Structure 1
Amino acid sequence: MGLKVKKHIDALIRDLDAYEKKRVKAWQTAVKVEGYRITRTLKEEIKAGAPGGRQFARLSQIAKGRRYGAGKKKPALFRLAIPIRYRADYRNGHMLFSIGYVDPFKGPPLSKMWKALAELHQGGARIPATPELKKSLIAIGARLKKRKTTKNQANVFFLKESTSSINIPARPIIDPFWQAHRAQAERNIATNFDRKMNGERI
């Protein structure tokens, strides 16, 4: 009788271990599937100029004047969608899934330039109007003056001697996006988990 009980207990333990592995894998898959989806959504909303439905602050006349070619009619900071990444880290049986301006799990890390730009524009700042910056802006203004349709825009590039700094307004990206999408993401993860545990392919 004792041997039979032990065999049943051993079988139960194996079943429980198998179930736990299935549960963990299903949960990780559920998170990754939703993570990939919201990564794409984040990129789309940045390109539209409104992550989380919150419109970016309008561009200054200087910022508008510096934009040439195909990008001149697009929303502010649309290029900051380019370096959006996702990564999954596995530690001690746990998985941490991250999206945003993060280094990918595989491949080259995000450049320091992209990280600095993302931090600058999300937090906002006042940057010094150095002689080098003023000279660069004057060169842009001079080019614009040659265009009949942009003569009025050109004037803002000729800064006063007393101008000591230029304001860059904060244009939050990650925080408003997550605030707007967190509840739906959590519901989707739960749904994905149930489907995966039921043997569905997601």
Structure 2
Amino acid sequence: MLDFESIRKNSIGEARFLGYPTNPDLPLLADVSARPVEDIVDRSLAMSAAVSAGFGFEKRLALEWLERENLMSFVAQSELDFLRSDDADPSSLLQCQVEGLNAFAWALSFVDEMPFYLFCPDDLVKHFPDFNDMESSERFRGAAKLRPMEDIVSTLDAAYCIHWSWAEQDVHQRDLPDTDMEPYMIVERRRALEWILSGEDWDNVSLDT
């Protein structure tokens, strides 16, 4: 049984450590359950191909790889729209989702730590298939191991509290703490973790604060 009050206490402590205001009245997470690990792995792989295309990998090849690996059903509609478009420019939206990939890699035990004040590691891409070689998903699937539920819930709760802080500071036009953190780091990590613990479609994941 998860102790959601204790988890929230730790989340508030982390937000304060980073210099962010906190809200004791934010609702606690409750009644959470993780999707099947196979679905999390498949979504991670699908998004990795879309993100690679967002950084300039050839869309045609990304779609070819997704078809070959039977992952088309795990591609978000927003990603599919980009992959099937004629737009030759990189996608800043998909580039931001690299932090969602970071969260998936952490949740599946490829990344040891995911401090909120640091960007994703430079070598994050090495954990995913090498699209330049059209590497299969076999290596990634064989190494993936879902973290304990308490770790995922605790990290999501901390992301929720910090996301509220960002939104609150923005509404009241207050200065943010002097850190390297960018809003998309929190938003995209939270989106990935919320998806893991919900039944929502990727493009409809609730990120209310």
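When distance in nm of label points 7 Å out along Cα→Cβ at positions 29 and 157 is calculated, the result is 0.8; to which of the structures 1, 2 does this value belong? Among 1, 2, the structure yielding 0.8 for distance in nm of label points 7 Å out along Cα→Cβ at positions 29 and 157 is 2.
Highest-scoring entry among 1, 2, by Cα Rg over 2.2 N^0.38 Å, is 1.
Going by distance in nm of label points 7 Å out along Cα→Cβ at positions 21 and 125, which of structures 1, 2 comes out largest?
Values: 1: 5.0; 2: 4.0.
Between 1, 2, the highest calculated value is found for 1.
Once mean count of other Cβ atoms within 10 Å over residues 13-20 is computed for every structure in 1, 2, the highest value turns out to be that of 2. In this comparison of 1, 2, the computed figure 26 for relative contact order in percent (Cα under 8 Å, 6 or more apart) is attributed to 1.
Calculated for structures 1, 2, FRET efficiency 1/(1 + (r/R0)^6) of positions 53 and 181 (r between Cβ atoms, R0 = 25 Å, to 0.05) is largest in 1.
Bear in mind that the values in this text are calculations on the coordinates, not laboratory data. Small disclaimer: the values here were computed from a predicted structure and weren't measured. Cβ atoms are built from the backbone, for glycine too; each structure is taken alone.
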